[in-house]
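Please treat every number below as a calculation from the coordinates, not as lab data. This structure is a prediction, so every number in the text was calculated from the model and none was measured. Cβ atoms are built from the backbone, for glycine too; each structure is taken alone.
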Structure P
Amino acid sequence: MGLKKKISNLISLEGKVAVISGGASGIGLGTAIRLADAGAAVAILDINPDNGQKAVDQIVASGAKAAFYRCDVRSNDDCRATAAAVINDFGRIDVLFNNAGVAVRKNTVDLTEEDWDLALDVTLKGIYMLSHYVIPHMIAGGGGSIINTGSGWSLKGGENAISYCAAKGGTLNLTRAMAIDHGKHSIRVNCICPGDIDTPMLRGECAQLGEDEDEFMKDAADRPIARVGTPEDVANAVLFFASDLSTWVTGAHLVVDGGGIA
């Protein structure tokens with residue numbers, strides 16, 4: 001019993017507050033549920049208020065604390081106001097999961113400037129913008145954990161995905177730089193690199209490419225662990241970085257892809 005108690009204490013997020021961008025669906029929602037299961041109060045940020053409120057209702061129904069904040073992570077005003085609102089409502093921020101992202105599946109010739117700006121602004125600028133306003137609160141609170149969503153394509157290139165690969169490659173090195181800057185503040189910054197995860201975004205990529213969905217998902221499962229990933233697979237990795245299981249881990253990345261880039 002003593003050993004079990006020690007492990008449960010390491011993984012517990014009781015009394016902590018987690019902020020999750022892109023939290024209304026997919027990996028964000030799966031992670032919000034997992035962190036709430038571990039005891040955290042969760043602040044779900046998204047641009048979709050209907051899905052955001054559904055997510056909050058689901059978490060609250062399980063007995064956990066949650067609130068929704070409409071936030072466009074590209075917006076300085078939104079990020080500043082949201083960070084302040086979370087502090088006002090919950091009193092602290094211990095975990096920031098920078099998860100909001102956009103996947104535009106086009107090559108260099110076909111990609112428009114507007115496509116490029118959307119992908120880079122949401123996926124990469126959004127990490128900077130939200131962190132810019134959250135980190136001072138973490139410093140005031142004595143530290144915290146920031147987890148950024150990268151991709152297997154943070155580590156290698158992919159077909160018809162130049163803006164996505166650029167944003168996710170930037171996410172990985174941004175993570176390292178943030179870790180160097182804020183270790184002295186007891187803030188750990190790490191990156192998860194998922195493979196193909198069964199989310200609305202992945203199925204949206206299939207639609208963009210004009211491919212048959214069954215074949216697309218079958219191809220996505222072609223890896224050593226022969227299935228498409230689930231949001232829960234990624235959520236477990238985020239929980240590791242958010243919890244005291246990883247107190248001496250910062251500037252790292254964890255590939256969660258069933259061996260896809262092994």
Structure Q
Amino acid sequence: MERNRNVLSLDGKVAVISGAASGIGYASAKLMADFGAKVVMLDINQSLGKEAVHNISLSGGMAEFIECDVTSREDCEKAINKAKELFGRVDILFNNAGVAIRKNVVELDEKDWDLVVDVSLKGAYLLSKYAIPIMAEGGGGSIINTGSGWGLKGGDNAAAYCAAKGGLVNLTRAMAIDHGKENIRVNCVCPGDTDTPLLRSEGKQLGIEEDLFLKSSAKGRPIERLGTPDDIANAVLFFASNLSTWITGSTLIVDGGGLA
């Protein structure tokens with residue numbers, strides 16, 4: 001067990017996580033901090049972000065919060081530079097920020113399309129743009145993108161979300177090809193329905209009572225329950241750690257068998 005923990009150890013590593021104030025981002029930040037990483041938590045929600053940092057600090061982890069709108073080039077550049085200023089390096093980037101708007105293309109306003117695509121896809125591009133040179137200077141690193149099962153197959157009334165996540169899956173492959181020579185691995189975690197504020201907001205958008213929506217989301221998969229943020233964080237830790245040193249350009253489906 002001690003050997004396994006050493007392989008998973010992130011001691012000395014610096015991890016930047018977007019969408020880190022809640023849900024999968026927070027669970028992943030906490031787990032990486034538990035395994036020794038210094039975590040830099042990015043989010044637009046300042047109060048929730050500061051609370052998340054406080055909770056990680058109480059558990060003995062090292063965390064800093066930076067308010068960051070991932071659709072802003074200026075915010076992303078400043079956030080990555082601040083992370084380097086704080087801790088001297090960036091080893092792990094978890095592009096996790098996302099938005100889901102449950103509409104088809106006819107119903108969808110252009111501004112909503114732009115929001116969904118910009119947060120998930122443009123945000124990953126911008127943070128990676130500024131993190132990769134710093135990773136390369138430090139000898140390499142690991143980038144993990146949050147995709148979705150609906151980035152691999154279609155879903156109903158989620159046109160922009162499916163497009164953004166599908167783009168992120170293929171962006172993962174392209175970045176893996178481009179930056180392998182710099183010892184930078186790029187992989188994608190594709191969650192199924194996971195009990196997060198994002199999923200609960202989808203039920204509200206569709207006008208479905210929350211308990212009914214969550215129960216329906218858990219049906220139809222071999223492991224018949226919703227995912228938890230911790231389920232996804234475990235996969236993120238795998239890609240961040242030395243357990244995955246020869247894995248890049250890969251997509252890991254974490255969905256209780258929903259796409260099986």
Open item on the list: I have 17.3, 55 for Rg and Dmax of the Cα atoms in Å, calculated from one of the structures P, Q. Which structure is it?
Closed with: Q
- [ ] Taking 16.4 as the value of mean count of other Cβ atoms within 10 Å over residues 181-188 derived from one of the structures shown (P, Q), identify that structure.
- [x] P
Task: Origin of the value 2.3, where distance in nm of label points 7 Å out along Cα→Cβ at positions 45 and 157 was derived from one of P, Q - done: Q
Task: Which of P, Q yields 22.5 [mean count of other Cβ atoms within 10 Å over residues 13-20, calculated] - done: P
